[in-house]
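These are the structures in question, set out in turn.
Quick note: the coordinates plus some simple rules give every number you see, no bench work behind them. What you see is a predicted model; the values in this text were computed from it and never measured. Cβ atoms are built from the backbone, for glycine too; each structure is taken alone.
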Structure P
């Protein structure tokens, strides 16, 4: 099956099912295919066998943390934008995650507008304002 050139896939990895589904719901109208992983290990295995355009990773999940998963995911796609989010966000954690190669580090619960904007920028899509004006 050939995907249209505008088709984008994002991986949402979070061990909290409700959060994962909520995040997917927030991104649903951006025209993305959303793949789900419950653990860091599942995220890495999924990316090993599937083309992914961006990854949204919970910092604290079983298997690998979001930060531990970044170099593993990047082993399959060197330019994969990885967005990490954490309920224990701090400026130090953000700096550590960005130094590990993350595209962004967001505070959980993530503000819907910030989440959508960050994902759009990571994927090279139009931001929310221009997205809804077409």
Structure Q
């Protein structure tokens, strides 16, 4: 069976967004996978324009994740801001990611009312 993604046609009927960090190799690789499969995603530089509370809550729901699961715990800001405190609420963790967006795991691809983290990059094709 031939994959629908083997042809280099541009897909125009599907809105695809990527929360992208151009300095991140996984984010660059995920963007490349999308483009190689005919998608022209809307690129959201989330560190410059972070999602708001409603948007990030929606993304978490689509990922079926809790806020802490989406946080980059290896970032120095995670410890510096005391985010390893298990008593912090979901709302407090989301607020921390909005205020310090480098804490958000990347890249995140949004399409078809779904979301996927590009780790590995090819995994985002599952929602398209």
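Worth a mention:
- Origin of the derived value 20 (relative contact order in percent (Cα under 8 Å, 6 or more apart); candidates P, Q): P
- Label whose coordinates, when distance in nm of label points 7 Å out along Cα→Cβ at positions 19 and 99 is calculated, return 2.3 (choices P, Q): P
- Which of P, Q leads on Rg/Rh (Cα atoms, Kirkwood Rh), largest value: Q
- At a computed -8500 (helix-only ellipticity at 222 nm (-39500 (n - 2.57) for each DSSP H run of 4 or more, over all residues; to 500)), which of P, Q: Q
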